[in-house]
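Following this line, the structures themselves.
No value in this document is a laboratory result; all are computed from the given coordinates. Keep in mind that what you see is a predicted model, and the values were worked out from it rather than measured. Cβ atoms are built from the backbone, for glycine too; each structure is taken alone.
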Structure 1
C-alpha cells in the first residue's frame, strides 16, 4: 500500500499540471501525436509538372487490340511512347496500353470534367458560372487551384473519417481532432506519407478501436498494404502492440468519461526493470530486431480493473510517441506500402483498379511520389490531370478497355445534399465527421460540450437541441455515418430513391403547395423574370437554360433546349406562369440521374 500511495500522489500532481481546468477553447480540442509532426515548411512547392500534357494521337497499327487479348506493345510502340514527351506519370504509364497500341481515349467534355473535379475535390456540384470561372487556364492550373482550397482539405478529412471509422463512442474526441489535424497536414504537404503512416500506427484512433494486439496489427496491414497479414506477420507485429490497453479518462472541461488508449508496462520484472527472460515477447524480429518496452515513472498510475500500472497516452512525450511508431516505419520499408498509397488515390478519382489493369501506371506513380519526397499532393495532382480521369464517360462501350473512357461514380450523400442546398439557396444544417455521436456532448450538460458543438459543423436549434434534419436524411442515404460497427454505404434502392424524391419534392415544390416552404422562386428563375409572367416557348427556354446552369453546372444542348421550348408551348395553352413552369422543371432536373452519378 505504501508503494501505491507513493506513486499515486505525484501522479495527481502531474495530471493537474498537464490538464488546466480554468479555460476551454474548442479550437484547442486536438491533442496527440499529430500535433508533434508537420510543423515545418512544406515538403515541396506544391507546383507539379504534367498538368497540361499534349496527348499523342493513337499510333496507326495493323490490327487494334480487343477484349479477347491484352494490348501488346512492341518495339515500335515503346519507341512511340518514349518519344511522346509525356510528363504526367499516369499518362506515361498508360501510353503502352493506349496510344502506343492504337487505342484512343475519349474526347474531353469541358463541363463534364469540371463537374467531376468539383465533386471529387470540393465535395459539391458547381454552377455553370462557377465552373467556367474556375476551370480555366488549363487543367494543371485548375487542379492546383482546387487543391489549394480549404474545401479540398475538408473532403480529405471526411474520407479519412470513413477510412479510420472515427467514433467518439470508441475513441476520445481529443484523439479524433488530432487525427483530423494530421490528415490536414498530410494534404497540405507538411507531412510525408511514410511519416503519416508511422504516426497512425500508434495513434489512439487506431489502437483504441481494436482490442487485441493481433487485430491492431491486421488493421495496420489492411490500411497501408491493402491486405491482411500472414499469420507469422500478424504474430510478430502483435508483439509491438502488446503495450496498448483500452481504457477511459475523465475530461476535466467536457465533464465526460472518454475512451482512450493507455500504455501497459510489459516484459518487466517485479522491480520494474526490463526482464531479460521475457523481453523477447515485446520485440519484433521479422523485419529486424525492434524492441518496444516502457518502464514506469511518476506518470504511471495503477488501474483498479487491471491491478497493474498504466500510463495514459495523453501524457506521452514526442520521443515516446516516436518509439511507439515502429510498426508504421516497418511497413513503410515495403514497396507494397507505396503501391497501396498510389492505388488509394487512383481508386478515389477513377473508381476502379487501374493499377491491376495497367501496372505501369502504378510503377510510374510510385516513382513520382518518391521523387516528390512522399508529398501525397503530387499523386492527387497527377491523377486529377491525367488522360484516364479527364475524359468523357459518354459513349463507353461494354467491349472497350476500361481506361479508354472516363469514370462514372455515385455521389456521396453529403455531396448530394450540400449541392442541392447550395444551388437552390436552401439553408440546411450539417453533420461533423469528427463527432459521430453529438448527443453525448449534449448529455454531458457541460458548457464546454455545448461550445464544442456550436463551433462544429453540427447545428443547434432555438431550443439548444440538436438539429438532426440533415443527419437523418444523410444516414438514410448512407452518409454521415456513426462508425460504431459500420461505416458509409452507397446503394440505389427503393428506399433511397423514395427518400431523394421526397426531399426534392419539398425543395422544388412542383405542385405549388402553399404549406411547403421550398426554394425561393427567385432562385429558380432568371434574374428580373417575374414569377407571374406568362410562359411562352422563349421564356421556357430561358428558364430551362438558367436551371441547367444553376442545378447541373452546364448549359443545355440543342436537344434539351428544343424539349424546353416544346414544354413551354404546351404550358402556354393553359396560360401557366413562370413559377408554375419553373418548379416542376426544377423537380425534373434534380431527380435526374445526372444528380446522382457523375
Structure 2
C-alpha cells in the first residue's frame, strides 16, 4: 500500500480494515529502514495508528502537530511525502530522525529534547488567536516526557485558555527506561478505572432521551458531575482538577476509536487532553520485549534483532558503569543518579548491585541535579550521569545548588562532543564552556578507557564539584603506555619536542597522536600534551612550553567560544605574546547529523585537515 501513499482525504474515507493493512505496511517499512540505517524503532512502532488517525481527522500542514522529543515521528514523515527521505535517514545531508521546520512545512516545530511540546503548542495557540487565524494545534507528549517539570508548568498555563487546543498523552508506560514515580502510579490508576468520560457521555445521552424530564435531569447531573467523577475514577482526575478536559483512556492502536475521540476533541473550545494507551515496539517482537534496547539502535538484522556492528571493546558508558558497580561495593556513600536512562549511561550493573543507592528520577534533569545537591549536603557523594546535551537544561541548578555551595557532586557527562546521527539537538558541544565558567567546578576529560576509570576515582574522592566528560561509542584504548597519576590541575606530557605543541583535551588525544605521526613523516617533531583538565588549566606547564614553542595547537571536541583554546589564547596573549595559538574545535553554529568522522572532516577537526593547516601555517 506504500507504493502510492494515500493522502489525507483518502485516509478519511478508508475503512478500518484498510487502515489496519496500511498500518502493517508502515510498520514493515519502518523496521526495514531502521534495520538498515539505525534510528529510533520502539517509539515509532508504537505511534503508527495514532498518526494515521491524526492524518485522517486533521488537515496538515494547515493544522499544526508538535511531537514532543520527536523520536516517534517516522510515520508522520512518511505520510507527509518523505518516503524517499528514509533512504538517507539520519545520514549526513539526509533526512533528520526528528522534526525539522527546514525539512518540511508539515514539521511545525523543531524538537529533540523532552517536555517542550505543550509550551510550544500553547505559544502557537496564542499566536493563532491573536492573529485571528483558524487552525488546530495538537501536541503529542509521552508519559515519560510528562514527568519533566516544564510540562507541568505548561499544563498549569493551558488550563486558562478559552479556545481549542489538543494535548495527546501517548501513554506507553515507558520513556527510554521504564517510567518511575507518582505520575506512573496515577496513570496506572486511570488505566484501571472505568472510563469516566465514556460513562458520563453515555449517561447524558440516555437521560436526554427521556420525554419532558430528560433535559432537566441532564442539567442536575451536570451540576454534580464532580461528585460522579470522584466515584468513577478512584485515582482522581488530575487534569480535570486543574481545568483541562480529560478524554480517555483510549486504545491508541484502535484507529476507529482514535478517530472518534479526535473528532470530539476538535469541537471543544478549551484545552483537551486525550489519554492514549499504546505499546512501545508494537509489531516487532524483539522491540516489544526490549523496548529500551530498541529505543535508539544501530543497524540490525531483522530476523534476529541483533545489531550488525561488531564491538571490539567496551563503550565509554560501559567503562563508567563498571567503575560504578565496583566502587559502589566499597564506598557506601556513593550514589548513582540517572534521568530515565540507566541502560544508556551504563548504570544497570550499579542498579543491581546497589539498588538502595540507585535513583532514576525520570526525565527531569533539573530535579536530578538539585536532588544530587541535597544528597551531597547530607553526607553522600552522588554521581549524576546525564548526556551532555540534556545536562545543559539544568545549568541553573548546577550553578546555584551545586557550585555555589561547593558540594561534592560528580557529573558523569556522557555523549560529550560530537554525537553523530541524532543531529543538532543531541551534539554535546557546549558543556566545556558552561562548566568551566562556574566557580568551584573542576572539568576533566580522559584520553582513553583506563584514564576514565582513574579520573572517576579522583572525582568521587574530591570534596568539590567535578565533571568528567567522555564521548559516545567504543572507548579508545590507545596511548595505554602513558599512565601518570591524576593530580588536580596537572596535564600529562606524552611526547616532548620543541616548536609545535599539540594540546589535546579528552578524546581529541587520539586525533592529536595521528597529527603528531603525520608531522613526523614530514620531518617535523611536535610536543603532544594530554591536557586532562579544562579547569583548572595547567598554566605552569603551558608557560614552560611557551619558552621553546612558537605554535600551540589546541584540540577540543566542543565549542570554540568559551572553550579551552580561548583560555590558552588569552593566557598566551597576557604572558607569552610570541606564541601563536591555533584553535581546533566546533565553530559557532549548530552541527547537523552525520557520522562523527564526517562531521569532523566537515569542521576541519580530523587529523588530515589539522595536519594540513599546521603545515600551511609553518609555510
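Details
- Parent structure of the calculated result -11500, given that helix-only ellipticity at 222 nm (-39500 (n - 2.57) for each DSSP H run of 4 or more, over all residues; to 500) is the read-out and 1, 2 the choices: 2
- For 0.35 (FRET efficiency 1/(1 + (r/R0)^6) of positions 40 and 528 (r between Cβ atoms, R0 = 35 Å, to 0.05), calculated) the corresponding structure among 1, 2: 2
- At a computed 2.1 (distance in nm of label points 7 Å out along Cα→Cβ at positions 64 and 88), which of 1, 2: 1
- Structure from which 11 was derived, relative contact order in percent (Cα under 8 Å, 6 or more apart), options 1, 2: 2
- In this comparison of 1, 2, the computed figure 42, 15, 7 for semi-axes √(5λ) of the Cα gyration tensor in Å, for residues 392-455 alone is attributed to 1.
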